[in-house]
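Quick heads-up: structures coming right below.
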Structure P
Amino acid sequence: MTATCRRWPSGSSDALDPAGSRLSAFVELHEVTHVYGGGETAPAVDGLSLKIREGEFAAIVGPSGCGKSTMMKLATGLQRPRRGTVIVAGQEVTQPIKITGMAFQNPVMLPWRTTLRNLLLPLEIVEPHRSRLRANKSDYVARAEALLAKVGLEGMGQKFPWQLSGGMQQRASLCRSLIHEPKLLMLDEPFGALDAFTREELWCVIRDLHAERGITVILVTHDLREAVFLADRVFCMSARPGRIIAEREIDFPRPRDLDITYTPEFASVVHELRGHIRTAREAA
């Protein structure tokens, strides 16, 4: 079991494999700077560059407030950068994109809708599903029920969110993020509010969904164990204004069992990433 690391110089933008060859990217941010409105003058991210390969599971870690969530908003078109370019699936991002699914720390389930109807909500918004939903309702319901079964919620579709535990709600939220079959899944600290045992169970759910579907995943997390267990590569960000300061290739074989998190090799990678975060904090 091995893992390779390289530091990024300020402004670096090329994703490389361990041999140093250039790789095509599915998600690319090039020299991105973003300043929020409302009188803000300091950038949230400055000179942020990274490339993520199609089908890759990438994790973003860094000090609190470093711009991790801002990066996700830029990649999905929810925010436009002040400078720089954002490219997803070969197209420059100038507005919110439809090929993305998102899950957050708070499941954000509508309490007056059943779990099944919460899952169907993106289909009422995103084309071409919106135009097809009425005519193909039974097919979409079957898709939703299959997703629920996949994450251990078979038969829970008619329950309301308040009838589900926090972990069950988060599983349902993951299903909702996948219902429209996105090509890019964005996970913004989706397990941060859960207890340790439930969190690790959901790591395995995400691991299996990624292996089965092969979609590109970007995970923002403060949990370094989570990042190393799930990701193919981990990107470390500097303190605000955020940029990529280090990249760790994770070569632990897949599928990964939770037992790997107790090995010396795994602990060594976590320790090294922690060192990058500590350095970023001290440099702030």
Structure Q
Amino acid sequence: VWFEGYVFCNRPGTRCFPQTFKCPDECPESPYEPFQRSRKGCYVDCDSPTCDSQCRNRKPNCIGLGSACYDPRFIGGDGIVFYFHGKTNQTFSLVSDPALQINARFIGHRPAGQARDNTWIQALGILFNSQSFSLESTRAETWDDQFDHLIFSYNGNVIEMPQNSMSRWCSEAKDIKVERVSSKNSVSVTLKDACEIMVNVVPITKEDDRIHRYMLPSDDCFAHLEVQFRFFGLSPKVEGVLGRTYQPDFVNPAKPGVAMPVVGGEDKYRTTSLLSADCKLCIFVPGSDHEDREKSLAIK
């Protein structure tokens, strides 16, 4: 929680609760300051051993931990870069924990003669505290950054969010919060005591297409999501394409020294829909909440 150059840790049970910290001089603004969205905002990491305030980007940092950008390139909780291609028009579990499920739907294109699809993340589906939430990038023939390419839904109902940088939506229990970082195409999603997600919608540019030889059709710029996750208190048994890299004893199969280390697992992490938790390794427990995560794990 930010107020007048200070930030307050409001997460009970964490190391830094309930302390207040002065924001660094280089980022005295609120993370929600409407007129300076290109600048960094002031935050506090309530789990930090030093309990200091810090400056953080308001949009995804595609070279930071927990990011998933491009086609898709992930940086795991262990700091290792890897690629997971998935399949066009299929969904995969990025994170599966007893009280949290995050899936991604992939879009893609396979040029003639190529053995696999070029893919990108088009949507996220979230199951949390007996609720469902999704956000998706909309299809666009050509990119226009004056148009908002994001749509949201909560428990199956579309959420209308005004297109201005102060727009905010909260679930009735205040445990899911969506805030626009800019008037269009950028938001942050907060799942109380579980996760923060920064999301940006971007197209495949003609230059990207040329460099990577995607050979995209002329009627689709493949608008997709750049995302970065920040997790709080995942269980040691967390699963998912990205989630497993947060396991304390995880050994990443990505080969060191390889320019584009690709990991598999499509068969283990495929779900039947954006809001399903039925992959082979999914451990999400429907109806559970963040507080009884440990109990759910013991039962599992």
Structure R
Amino acid sequence: MQDARLSSCYLSTDRQKEPTMAELALVTGASSGIGREIARLHAARGGDLIVTARREDALSALKAELEAAHGITVHVVPLDLGAEGAADRLYETVRRMDLFPDILVNNAGFGGHGRMIDRDPAKDLAMIDLNVTALVTLCHRFGRDMAERGHGRILNVGSAAGYFPGPLQATYFATKAFVNSFSQAIDHELRPRGVTCTLLAPGYVETEFAERADLRGSMMVKQGGTSAEAVARSGYEGMRKGAILRVAPWIIAPVLRFVVPLVPRRILLSLIEKSQAK
């Protein structure tokens, strides 16, 4: 499938100059899945990287792979971004390293299956801390620096799940609704300062997400999804072009925009619940 077909029609009409290959990108959740593939894409274009995630061994392996293959520099910052104050610590660590990212990729996040009242509330609050609080903090800290310099790119990984409520993943769907809305709003605010924010809204992606979210055996997972590499390429290329939104795979974009709003709410909720049920 060609990358052009992975993108939605929601492109900014005010395209900014594409970033150069030598620019530095900070990628969260870079140890696997979409984050790792975005790091590979950026390295293949000659860009240096700061990669962060909880698993230092996976980050070190990625560093060795990319530096050997592309002759670039990869800075590793192992961190649990969902911990209290971790996003601020990441920012301060990067500044102490005297590094100034031109590109910020907010990819870290996780989901969780089950009826809300049956779930551990601490896990749902931790999900909000990572999926929302950390993302907002990094957008504030690095976005302000980018605006002061007059250039920069932000890529926030939202989800098609953010377009509707999600029974059996109520908190996850709600966090992605926040990311979807927040990302497009700050793109509008930052664009006059030379900074863009691209929202990547994928459908189900074949990564470790399903295992961690306890979704194995659900109808959604059984039906299969898009590869992490294809989704990463769609979002990365959209970000480079200054797009406000990329939906992947491309075919779900008109469904989200034109079909979903017409489905009666109770029917939609039942359909989503069935897709999440095991």
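Here, each number is a calculation from the coordinates, and none is a lab measurement. No experiment lies behind these values; they were computed from the predicted model shown. Cβ atoms are built from the backbone, for glycine too; each structure is taken alone.
Where does the value 1.6 come from, among P, Q, R, when distance in nm of label points 7 Å out along Cα→Cβ at positions 110 and 126 is the thing being computed? Label of the originating structure: P. Can you tell which of P, Q, R yields 14.0 when mean projected area of the Cα convex hull in nm² is derived from it? The read-out comes from structure R.
Figure out for me which of the structures P, Q, R the number -10000 belongs to, where helix-only ellipticity at 222 nm (-39500 (n - 2.57) for each DSSP H run of 4 or more, over all residues; to 500) was derived from the coordinates. The read-out comes from structure P.
Using relative contact order in percent (Cα under 8 Å, 6 or more apart) as the calculated read-out, with 20 as its value, let me know the right label among P, Q, R. Label of the originating structure: Q.
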